[in-house]
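I've put the structures underneath this note.
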Structure P
Amino acid sequence: MATETLSNPTVLAFERKLNPSDALFSAGDWASRDNAMNWQPVRLHETTKRGTQSSRKDGSDILKSGGKVESPNPQKVDEASLPSGNDTLKVQFTLLVLGNIGEPSACNNAKYRETLIAAVNAYIQQHGFKELANRYAANLANGRFLWRNRTLAEQVEVTIAHLKDGKAVTQWKFDALAHSLRDFTAPTAEVRKLAELGALIAEGLSGNGHVLLQITAFVRIGVGQEVFPSQELIMNRERGSKSKTLYDVNDVAAMHSQKIGNAIRTIDSWYPGAAENGPIAVEPYGSVTTQGAAYRSEGKRDFYNLLDNWILKNKPLTVEEQHFVIATLIRGGVFSAEKKDKKKDED
């Protein structure tokens, strides 16, 4: 009796298992960070600047459009800065950690679903979530989610609280700048705390209880200094409109949950070139849009080729390849295969 050949489902989707909220910005004084409940929100303000012509184009092109290279280039932009008298930015968000890793939210191929879940369960039994969870924990402790704000800081303190019934049952404090962004090892003084946080995240990924974290970062930048919320991507701007629009929630400067999530999942150091480039966010093709690169697109190291080898072809993956595949499932997304044209197949 012939064995049925396993094929990719045309409907395959996974829910995101690390769910950050938007991060809200407020401001106060570094010395009062232990009493920061009523710090004032950071507001956006629109400003008009008299810039210069600096884009890379031939001067004759500017002249053809009726301008001059020596003429001013007025711009309307959004900005955000610490209010007068405040030297510290507070960035706060929550992170929900979910279980049922490997369980598709949608799959129209029962045999594929069964095989996939069996493979993921075998991974969990052999490796657990310790490696992945410790890396996620490191990206919370090191303040990677602050992005440009981190590079400006003199001091950064990250407080992470495990919430139950709206109250903190456990809390850790980290000196973020003492942690490297190039690897996931903690300074000696914070190894135990990072291990405890990683163990809690692993518990959440395993589905052993509800894990909700509140992350609060205090970033000492300097009185009145500019800070950097998310920038909105607006297509087809009208001429004369703002050239930079920043993100806010109810008039409070904020960072998109997507940008927070990107930082947390910047754990992929298993791709070629990682030693020189450092970790990148877990993406199916290893895409880093700011560098115009897809580090996993060559050599069949992308998520789809690895998943097919593991599930369809029953080929063993290295431990690092398994880590990457599982981390991509935690990331979530729609991974459906294209529906084949039956008429073409018959021809």
Structure Q
Amino acid sequence: MKAWRVHRAGRPSFALRLDDIDRPEPGPGEVLVRTRAAALNFNEIDGCHCRYATINPPLPYTLGMEVLGVVEAAGPGEEAWLGRRVMATAKGAYGGYAEWVVAPVDMVFDAPAALDDREAAAFFFPFHLAWLGVHERGRLRADESVLVHAAAGGVGSAAVQLAAATGARVIATAGGQDKVDRCREFGADVAIDYRRDDFVAAVLDATGGAGVDLVFDGVGGETTVRSLQCMARNARLMLIGFASAIEAEDQPTVTPRALCFGNVSIGGVLLSYRNDAAMTKRATGFNVVPRSVGEDIQRSLESLLDAGKIRPIIGRTVDFADLPAALDDMEDRKTVGRTVVVL
């Protein structure tokens, strides 16, 4: 089968090579998905540069975190998945940019019938991660305000829509006038061009000096530190990613003084569902999300989708052969919403 594999560190067009490799086979608790479409994720750029400590297998390896396709084979006991069109995370969160992909069933969901293949490929990660950050962890209420960073991206645009659907006041940041305009289309009440304006001052102006109740932060680093300056008393900051630089994932950035004097809280969000969450905790020390929570989230998202309150934002669709160049564009911050790759 054909697969895009990382062979050396660098920009995606330099690091990736289209190889012929053996088709994988599913084991217990796994299914084999015949890929129809996939969506690009910013973490995969870090993977090409070999700087993503969380997902850093030996070279060469097949890149790609999530896929949309049909289950063609299943491990023992998972035969009920056969023939179903699914959204899935590749095993180990890599291996998705291939014609066939093995996925653990804990991270497999039926694709919403209302969405075509392109839309379904763009739906899973952004809306599940946004729900975890806005609702399950962020506890956003209708009478509150939220600041969404990187709001023109896949996850950011999903967070804007979910917050707007709740009735909360949404303030968005993005880079450049075109992206700012798109944020307003997604449902933002206020949109700030962080390249032109100081977002801290703009947020304080927009909230009468009080600050926001929730920050949805997929950028990290200095953006996280500065966001503390425009948060209200008892506000929450949900850290969901590190688009500014993945190295910030393992570097101290916030001082205890900033938390104490701000009277604010910081929380982290990880999209990883497991039926054996307690076992994972013992093995790794990390808290993952029970699969049952993911199923509840999927039902809630499909209700909003059917009501027309949310939709996946697809900025661009590319052929499988053009995948490295599309990742280059993402690295250069030239994308809006999700870039979907079709096979």
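The numbers here are math on the coordinates, done by the rules we state, and not lab data. Here the structure is a predicted model, which is why all the values come from computation and not from measurement. Cβ atoms are built from the backbone, for glycine too; each structure is taken alone.
Ranked by relative contact order in percent (Cα under 8 Å, 6 or more apart), structures P, Q are topped by P, which has the highest value. Tell me which structure, out of P, Q, gives 0.30 once FRET efficiency 1/(1 + (r/R0)^6) of positions 234 and 314 (r between Cβ atoms, R0 = 41 Å, to 0.05) is calculated. Considering all the candidates, the number was obtained from P. When mean count of other Cβ atoms within 10 Å over residues 178-185 is computed for each of P, Q, which one produces 18.5? Checking each candidate, the match is Q. If percent of Cα pairs over 32 Å apart is computed to be 28, which of P, Q is the source? The correct label is Q.
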